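Read through the structures below before going on.
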Structure 1
Amino acid sequence: MQVAGKVIVVTGGANGIGKALCERFHGEGAAHIVVADLEESNAQRVALAVDGDAYAVDVRDEAQLAAMVTEVEAKYGRIDLFCSNAGIIAGDGEPWWATSAPNQTWQAMWDIHVMAHVYAARACLPLMIERGEGYFLNTASAAGLLNQVGDAAYSTTKHAAIGFAESLAITHGDDGIKVSVLCPQAVATRMIAGVEEGGTAGVDGVLSPELVASAVIEGLAEESFLILPHAEVANYRAHKTANYDRWIGGMRKLRRKFSHLTL
């Protein structure tokens, strides 16, 4: 997909990766960009910069998300690319067991990292299937292919996000629907603010959101299912599948090395 001339929605578009995507899509000549975010004032600022529309949307609320999709489709006739990008991070917390995070954290992660993707697809698929084309870019994380030491809820829900993206691609590829899943390691956003060198996710460097957006443009052009801004992730994933036990042992070593950090 080339984004020039396309109608694009970006959730979590007011900051970080989402903001960089909106700016890059605008630079690439997108026809219309919709910036959706819980932070309405920031969404409005980004929308103003990209000549787009801003929506205050809590992606955990299916009714809000569906209403936005309906309005955008009515206004522009279609949604070519829906970027389901909103995300949060929390950490396991004391005593840093895999079960330490409270149920509220697990539920929030599930709602934002998994169900928001489901809600977006549920809202967009009818018109996309009718048109015989449409594209979903779902932001997950390298943690969904590997793991995020110190954040079991994040890792688990990002794995689930990739699982849903696979199902979406398998089930609806013959309907003309394309799917990419974005899986970066550490990115210089508010999510890792205050974490030394990006924590365990930063072992291969912390990328700028703009570099991630560039990787997205390349991945969309190639219509790749996996978009990996950190190229090393492909090798780590290969090592994981080749010898799971050895990979887990290596991750334990990584955890010990970064035991002084919260993430």
Structure 2
Amino acid sequence: MNYNRPNQIINIVKEGAIDKASKSYRQLVVLAILGGSYIALGSIFAIIVAGGMIQTSILNPGLVKLVFGLTFPLGFVLVTLAGAELFTSTTAIMSVGVYSRAIKLNELLRVWLISYLGNFLGAIIVVYFFAYSTHIFSTDYYRDFIFSIADKKLSNNFYTTFIKGVGANWLVCLAAFLTYSSKDVIGKIFALWAPVTAFVAMGFEHSIANMFFIPLAKVLGANINFFDFIIKNLLPVTLGNIFGGVVFVGLAYSFVYSERK
């Protein structure tokens, strides 16, 4: 067979959790910065393509969302194939390791924390040096597109934003699991592309992507303060991402397929 079954995937994921837990602080920091940077670069690509579809956004806004979703997964391809560290998919991977007792809870928390902060730093680096300093979004229609993204992300209540975070990471972690089902590069790319495209097109919330989108809108002139960014968006999205990744993917599949020691 040219693919791995779910029971085989769980064992591969468990080994992945052990590998993450064994990495040094410096290794995790570098990989996490790269992971956040890759998601930010994929976000730039999506904005450049979908943000330029001005007439289409009026006549067929659903098509713009689809194009945005189809271009956004570039960052996830880079993370997966280049081996970077991404907090959102790591929520599920590390929870599999804890459930099977292959790693300890404190190791999970260590990897989560370093991944999250490193991803944040990587996203901010790309915001400043590759999105803001290059002036690639200097035209009004790109700024308006970015402002509208940030405004939508900050306009929902805590519960709605939390649920959107759950939905996003349910699909993201499924994408990560599906990459383990394939034994070749093309298969891995196709396996992750559909779930990631779906969560983006549906308007769900991904904490690491938001570390890029909202700060980018801020540096371009949007009226956004730090409190709104953290409390209205990043906090509920992060909690939702953790819940979606851990409960609906990591623990669900571990319960069915993993043998606890």
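Overview of values
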quantity: Structure responsible for 2.4, with distance in nm of label points 7 Å out along Cα→Cβ at positions 98 and 186 calculated and labels 1, 2 on offer; calculated: 1
quantity: Among 1, 2, which structure scores highest (criterion: mean count of other Cβ atoms within 10 Å over residues 2-9); calculated: 1
quantity: Per relative contact order in percent (Cα under 8 Å, 6 or more apart), the highest-valued of structures 1, 2; calculated: 2
quantity: Origin of the derived value 0.96 (Rg/Rh (Cα atoms, Kirkwood Rh), for residues 26-81 alone; candidates 1, 2); calculated: 1
quantity: Origin of the value -23500, where helix-only ellipticity at 222 nm (-39500 (n - 2.57) for each DSSP H run of 4 or more, over all residues; to 500) was derived from one of 1, 2; calculated: 2
quantity: Mean count of other Cβ atoms within 10 Å over residues 10-17 - highest-scoring structure of 1, 2; calculated: 1
quantity: Structure with the greatest value (metric Kirkwood radius over Cα pairs in Å, for residues 130-241 alone, set 1, 2); calculated: 2
quantity: Origin of the derived value 17.8 (mean count of other Cβ atoms within 10 Å over residues 58-65; candidates 1, 2); calculated: 1
quantity: Highest-scoring label, criterion being mean count of other Cβ atoms within 10 Å over residues 34-41, among 1, 2; calculated: 2
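Readers should treat all values here as calculations from the given coordinates under stated rules, not as data from a laboratory. Remember, it's a predicted structure, so these values are computed and weren't measured experimentally. Cβ atoms are built from the backbone, for glycine too; each structure is taken alone.
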